[in-house]
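Pasting the structures here.
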Structure 1
Amino acid sequence: MLLDSKVVIVTGAASPRGIGRATAKALAAQGARVVILDLRKEDAERAARDLGEDHLGLACDVTDKAACMAAAKAVIEKYGRVDGLINNAGITQPLKTMDIGADNFDAVIDVNLRGTLYMSQAVIPQMREQKSGSIVCMSSVSAQRGGGIFGGPHYSAAKAGVLGLARAMARELGADNIRVNSITPGLIQTDITGDKLTPEMRVDIIKGIPLGRLGDAADVANACLFLSSDLSAYLTGITLDVNGGMLIH
């Protein structure tokens with residue numbers, strides 16, 4: 001087992017077809033005790049139960065620092081440690097530059113970027129005490145190529161911010177044996193994208209992907225598993241592309 005008895009928190013992991021849920025399943029299958037965080041307590045608890053015994057579901061709004069701190073405290077009280085954090089919670093909005101209002105900007109930045117910072121801040125003290133830990137931050141190919149299929153410029157900006165934040169944390173926390181890495185998924189088939197992709201769009205997008213298919217949530221989940229395990233023990237500050245070759249750079 002790659003994660004035998006390790007405790008890993010996954011934010012935004014209650015959605016049945018989401019990357020977070022697939023990641024939680026992959027981690028649990030490798031022996032991790034998984035903590036699922038999501039906005040609704042009932043959804044998080046249900047998702048945790050679906051994984052089996054000794055997993056935990058908690059309500060947490062990652063834009064609320066106090067809620068993040070409370071969630072981390074609850075995890076430490078139950079398990080006594082935190083070995084990994086997957087900063088997966090995120091939202092997107094398909095807006096053009098001139099249509100982005102202050103409320104749009106704040107909402108997207110708050111969940112994707114501020115939430116990544118707050119949840120990381122919540123677990124870092126425990127990881128420092130343990131002298132070990134892995135933090136995985138979910139960015140996007142849109143941060144690299146300047147726009148995506150469903151995300152506006154403010155989404156690209158937020159996800160680019162995640163990359164900068166993760167690299168800076170990796171540099172700062174390396175002395176404490178805390179690794180911080182990022183994943184940049186391409187177009188992944190999830191609940192968010194499922195209803196928006198027409199057959200014509202699908203064919204056109206796949207033409208630009210060398211591997212000839214869209215990504216599945218499990219593709220990203222396996223990358224999270226790799227970065228959470230000792231298989232990546234000498235990796236920190238990296239950006240791992242999971243896009244089928246959509247962007248090669």
Structure 2
Amino acid sequence: MSGAETGTDGENPWIRRFHPPAVPAGRPVPVLVVLPHAGGSASFYFPLSRDLAAHAEVLTVQYPGRQERLEEPIPDTIAGLADGVERALEPWRGRPLVLFGHSMGAVLAYELARRLEAAGQTPRGLIVSGRRSPLAEREEEQLHARDDDTLIARVRSLSGTDPALLADPGFRALILPALRSDYRAVETWRHEPGPPLRTPVSVLCGDSDPRASVAEARGWRDVAGAGFGFRAFPGGHFYLAEQHAAVVRAVAEDLEGFTAR
């Protein structure tokens with residue numbers, strides 16, 4: 001495998017390709033770019049990559065400041081993260097790209113879609129998960145400016161990380177810098193007005209997500225100018241782990257629909 005495929009030789013540290021595509025011969029092979037949530041790492045999405053390899057070449061983004069990139073400076077703005085991901089995707093820019101982002105990753109995916117459209121390279125599709133519409137008005141809590149215990153308490157309340165790990169001082173010390181930078185990035189991000197996307201949008205959400213209500217998630221329709229789909233699943237902010245099989249089916253259907261376009 002090349003460095004672009006694995007990201008292990010320093011050529012492209014932003015990209016992890018855990019599984020080679022296993023799409024049946026004769027079918028188009030879209031590239032699914034997975035953008036993690038705040039504080040999240042690429043490995044959280046390993047099961048998604050595994051189960052979608054039959055439908056796409058899955059590239060999972062690894063942000064700086066976590067796991068093997070622990071010592072690297074961490075961008076603390078959405079623009080800074082988008083700069084790194086945009087450069088990393090250069091080898092795949094001629095391919096049919098589909099962007100998938102959960103929570104903070106949804107904001108980042110949206111910004112990347114806008115950038116790619118402006119460059120004349122409109123993605124085949126955008127799948128946003130666990131995030132309210134960019135136009136939904138909700139005052140941010142500015143958790144990035146709060147103390148460590150408050151930040152960890154919020155992560156614990158969202159049920160996306162093993163509570164035993166969050167109680168471990170060593171683990172907390174490892175994750176807090178990236179977690180705080182990611183929260184700063186998403187909490188200070190402001191939507192810039194612009195035309196509706198030319199990229200079709202699919203929205204996934206948990207029906208009891210405290211961070212994005214069903215109504216707020218449906219609001220993505222207001223920035224979608226080229227097709228819109230919506231699915232709600234039982235569960236909270238990390239419904240995609242609780243409803244893994246159903247989410248895989250939904251994303252596979254979106255990939256097929258986007259590719260057919």
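Values in this text are rule-based calculations from the coordinates and carry no lab data. On a predicted model such as this, the values are computed, not experimentally measured, just so you know. Cβ atoms are built from the backbone, for glycine too; each structure is taken alone.
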Source structure (of 1, 2) for mean count of other Cβ atoms within 10 Å over residues 128-135, computed value 24.5: 2
Re distance in nm of label points 7 Å out along Cα→Cβ at positions 64 and 184: value 1.2 computed from one entry in 1, 2; matching entry is structure 2
I have -13500 for helix-only ellipticity at 222 nm (-39500 (n - 2.57) for each DSSP H run of 4 or more, over all residues; to 500), calculated from one of the structures 1, 2. Which structure is it? 1
I have 1.1 for distance in nm of label points 7 Å out along Cα→Cβ at positions 80 and 104, calculated from one of the structures 1, 2. Which structure is it? 2
